[in-house]
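In the part that follows, the structures are each spelled out as structure tokens.
The numbers here are math on the coordinates, done by the rules we state, and not lab data. Everything quoted here is computed from the prediction, not taken from an experiment. Cβ atoms are built from the backbone, for glycine too; each structure is taken alone.
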Structure 1
């Protein structure tokens with residue numbers, strides 16, 4: 001399947017979505033990699049991790065240019081584009097890979113396949129100020145949107161040491177198939193608000209944030 005979406009969501013900002021249906025050999029053959037990229041790829045022991053990494057490169061090159069590269073310049077594991085043409089955030093889950101790019105603003109994105117019983121983890125990331133629906137038909141999705149939103153906030157804050165439960169809060173919202181929500185990040189005795197957009201489709205949740 002490969003590229004599912006490559007669209008501009010606002011000025012100088014675009015989101016790409018890739019469905020991984022290719023095998024390792026196909027992705028490796030059709031994706032530009034230099035020697036550093038190949039060494040990094042070979043450092044992954046798990047085949048699925050290698051395929052995920054290749055899908056990120058393939059999607060990025062479809063969104064920008066054929067020789068676009070991601071590099072990691074610090075200990076935060078935060079990705080950067082080698083030519084600094086965009087700020088970037090990357091995510092993958094199950095068969096989906098997603099990238100958000102912005103010329104001037106910080107970005108964060110997360111996608112999750114709604115598979116496991118996230119209700120068992122609720123006590124680890126939901127705080128007393130957050131509201132989850134009691135409707136059993138929508139509770140599962142509501143929790144996943146909260147989790148993805150907090151992951152996106154974590155990424156936009158450059159993967160700083162932030163406690164998901166205590167320092168990240170999603171303001172109450174009614175769960176729909178898509179919509180806007182507000183997240184709050186508490187750090188250094190200050191609170192910052194972020195607007196985020198979420199969508200639920202094909203048993204996946206995707207949330208992105210632009211600062």
Structure 2
């Protein structure tokens with residue numbers, strides 16, 4: 001059975017490939033053949049994630065999308081989660097998450113009845129955990145905004161310092177007409193960061 005690993009981190013400072021060893025070990029234990037690893041630094045609250053949709057485009061019916069945790073796949077709103085679920089269903093891709101034991105059966109051989117039963121159970125659990133991940137995201141954003149508002153009132157908030165050296169390098173690569181994908185790989189940054197630097201150059 002073929003599997004494709006999806007590795008996501010939210011910010012440029014985090015390492016999207018951090019979980020690769022765990023994903024690889026899980027696949028080896030269950031005899032899954034990893035045919036691709038797709039890593040990106042993008043927010044799980046955004047549906048527009050190039051590597052996730054490249055993974056889906058590369059997938060064949062019955063392939064496994066292997067992810068460390070459900071929140072690596074989705075912190076989406078309900079409507080965006082439904083769009084992603086529809087895409088997964090249309091491509092007949094099975095989602096297996098290391099933190100969701102009910103999904104592990106989808107990575108094992110079995111009769112049609114067992115597969116259907118676990119697929120139905122897994123769909124319900126995925127919906128529930130996606131909703132929990134979204135709530136956690138919104139709660140953290142609210143607490144962060146409250147903390148920043150308090151710091152501003154106290155004159156303590158300065159915001160995150162800019163990585164001037166990295167952004168200067170991105171600007172140079174943009175001027176050299178490198179593709180955004182190449183810049184993203186070279187600088188280890190998100191497309192949002194490249195867009196911000198490109199806007200300054202416009």
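Comparing FRET efficiency 1/(1 + (r/R0)^6) of positions 111 and 167 (r between Cβ atoms, R0 = 35 Å, to 0.05) across 1, 2, which structure shows the greatest value?
1
Quick one: helix-only ellipticity at 222 nm (-39500 (n - 2.57) for each DSSP H run of 4 or more, over all residues; to 500) came out at -17500 when computed from one of 1, 2, so which one is it? Working shown, then result.
Working: 1: -8000; 2: -17500.
Structure of origin is 2.
Looking just at distance in nm of label points 7 Å out along Cα→Cβ at positions 7 and 151, which of the labels 1, 2 belongs to the structure with the highest value?
Structure 2 comes out on top.
Computing Cα extents along the principal axes in Å gives 61, 42, 29 for which of 1, 2?
The read-out was computed on structure 2.
Out of 1, 2, choose the structure whose coordinates give Rg and Dmax of the Cα atoms in Å, for residues 39-94 alone equal to 10.6, 27 when calculated. Mind dumping the intermediate values first?
Numbers: 1: 11.5, 31; 2: 10.6, 27.
This value belongs to structure 2.
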